[in-house]
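Trainee: Presented below are the structures under discussion, each in the form of structure tokens.
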Structure P
Amino acid sequence: MTIIALGINHKTASVELREKVAFSPEQLSQALTELAQHGQFKESVIVSTCNRTEIYCSLESENSQVLLQWLACFHNIDESQLSDNVYVHHNQDAINHLMRVACGLDSLVLGEPQILGQIKQAYNSAKQHNVIKPTFERLFQKTFSVAKQVRTETDIGASAVSVAYAAVNLAKHIYGQLDKTKVLLIGAGETIELVAKHLYQHHPKSITVANRTIERAQGLANEVQGQVISLAQLPQELHNADIVISSTASTLPIIGKGVVEQALKQRRNKPMLFVDIAVPRDIESQVGDLDAAYLYSVDDLQAIVSENMASREQAARQAQAIIEGKTREFALWQRSLKSVDVIVQYRDSAQKIKAELVEKALNQLESGKPSEKVLLELANKLTNRLTHAPTKAIQSAAKMGDFEQLAQLKQTLGIDQE
């Protein structure tokens, strides 16, 4: 049996091609049903996210081409176009790849934790469609265990490696718990959306979204149970915020020193944290000169991100060492299954020989043949039959001068090495 991982991801293909091979929930169900009915696939799991589509299969042969053909056919894509952008791993390399993906070592953001949940979801879907058998059951449970070990024993997920995450971590570092803070988010683009999602996990007292387009701000606010104001309302509302995080596409500053001075007076100089992630800046640099205003720019956050990325890369090396060890463990388990099969076959063969000769011996006894002769003949025939194959192997090794094979045979047969 061959384990194959065939995939396409952010490193190997454009967004346009990744979109074409992604599986919607309905398509995923159909695909798993097809794979279950396909004669060549014994077990299958499909992982489909915005950055990757991967199919893990066990096949009787090593012919991964059949899997590529199936994927191209399912999505109605030219096979040659797909083959130029996919990667294929076999056996130990496939196992190693799966564990790396589950630990976030192959992600766009090194060490991101979401992919593990996505793989668990893919495994559960496959199980519901009865395409998980003992080998993949053990493989995926082993993978989940490895991912947990990596999270526990390394710092792969301990540090912020995105500007949005760093902004929230900075606020958390300054305020400790955020449940008593009021947050004002300026903008409603992708970066602020990520900030809002990270913030929401820390349950701030309130989140307000200020944006030029109220409708867009409302959509984001709804996701985090927040409220909305327009940019024109900022001067009147700024004093209510403990934390201000801004990221707009404005070419001019939105918040000036004078507005912040007025807000601080209304707050009786209660400190405010300003995090400006915009380029060009949304907040005048002079705001940082005010005693109760603490201003951090995108450069400050980028320095934090760079330092943390170096830390994650060190953790990734530690994680890879763990993964390689667990990959070897799984490969040994697979090999042990093969040895069990050989033992069963060997014992079955010996039992058949015994049954055949015992039946003959009983027939001889019934016909009146002396028991001593019957027993002697049974012992001789049983010995000859059981030693026939090893004897031929020894003679062949001796004839070829294969002393290593001879030594191995002696050890296997329990012959005194002296």
Structure Q
Amino acid sequence: MSNGSKNRSSTMGILVGGGPAPGINGVISAATIEARERGLKVIGIYDGYKWLEQGITDYIKELYIPDVSRIHFTGGSILRTSRANPTKSDKKLEYCISALKKLGINYLVTIGGDDTAFSASQIAKKAKGEIRVAHVPKTIDNDLPLPSNLPTFGYQTARHVGVNLVHNLMEDSKTSNRWYVIVSMGRKAGHLALGMAKAAGATLAMIAEEFPPKATVKEVCDQLEAAIIKRKTMGRDDGVVLVAEGIAEKFTEDELKSIPGVIIDYDEYGNIRLAEVELGKIIKLEIERRFAERGEKISLVEINLGYELRCAPPIPFDCEYVRDLGFSAVRFLLDEQYRDIPNALICVDSGKLLPIQFDDLLDPETGKTRVRYVDVNTDSYQVAQQYMIRLKKADLEDPEQCALLARTAKMTPDAFRAKFGYMVGYKAK
């Protein structure tokens, strides 16, 4: 064992926070194996920070190589997970650090998204060097600011599994002449919705990044209504639209509260529980109302897609990726060459460990982890848009095309341009 005698009295803890993502078990496996090979005791901590923030140390399991040697193929988390937030109060954070010290933990590997990363950074800061922390970034939302546009682990598997489901719904849509409104996970960024739509060749994707900071239900439904009308001019009454759930965070609370049946609730980190908003249902009912006013009936089915993806068995990309990450987390914690970096988020860029200090990830305005949004100015995004069915400026500038769209919508061309022109930057001459 390398460095075995040196590390024999040290203990490494592993915990998982936030929502599940394919590949968690692979990180646990790789980190445990490498730590054991280097002489560390390894303690798996159940349910993220949930028990630690209460000062409770009973929910743990010592991990050995035979326990984890084959779990990298499996979905879910053998340590479970939670959204408990020890940074909500100084007392919770003190309890958390005290519990870790009671367990004799010198090193801590946290696996999670931006909220878990922020909690890990605060633990590292408050522990003042007594607990060295390595955070492994995980989220199917792909919204952490990793260098070289690296994906967060779990994203590729979630997209892969999601694309297969979207393909099935596209075939059902075509067979039954209906529209599917698929609301995809993606609280802040639309990577997953856009990635699935682009790979599957879905009719349309709508993500928060394409709308203004304070969008309205009207603006979102205008986008979809125009796409449905354009699809109709092609002789099609079917389609599949992927909608990123984060769009709902663009709506004001007053607007959300004014919609019948919408419940506003918050998680431990102060985020609106988007699953309670029922964005797909809001869009479905509004689009059906609009077509009914024109004397038409349209069939829409809303589906939420996300929970089906989070605990899927990882595809080979993520199986390999998370082994690199788990191994690299232990290297960062133990190797002398990284001692000058107090605590870090673990990246593997071009096959090499790249630790990023927590402070470099924080937004100076919010004090929280920066979000990586979809860059709508890239060629890649333009390719995605080009292959969608959506209203374009050229549609309104072409008299024949605009007349066809207006006739299908049972409107005059001028009225059609007046209603939808703002979306594509059209201005009447």
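Each reported figure results from applying straightforward, stated rules to the coordinates on display, with no laboratory input. Since the model is a prediction, treat every value here as computed from it, not as a measurement. Cβ atoms are built from the backbone, for glycine too; each structure is taken alone.
Trainee: Comparing relative contact order in percent (Cα under 8 Å, 6 or more apart) across P, Q, which is largest?
Mentor: Once relative contact order in percent (Cα under 8 Å, 6 or more apart) is worked out for each structure, Q has the highest.
Trainee: So, one more: Identify the structure, out of P, Q, from whose coordinates helix-only ellipticity at 222 nm (-39500 (n - 2.57) for each DSSP H run of 4 or more, over all residues; to 500) was calculated to give -12000.
Mentor: Q
Trainee: Figure out for me which of the structures P, Q the number 8.2 belongs to, where distance in nm of label points 7 Å out along Cα→Cβ at positions 172 and 364 was derived from the coordinates.
Mentor: P
Trainee: Given a value of 2.0 for distance in nm of label points 7 Å out along Cα→Cβ at positions 348 and 380, point me to the structure among P, Q it was derived from.
Mentor: It traces back to Q.
Trainee: Out of P, Q, choose the structure whose coordinates give Cα extents along the principal axes in Å equal to 81, 40, 36 when calculated.
Mentor: Label of the source structure: Q.
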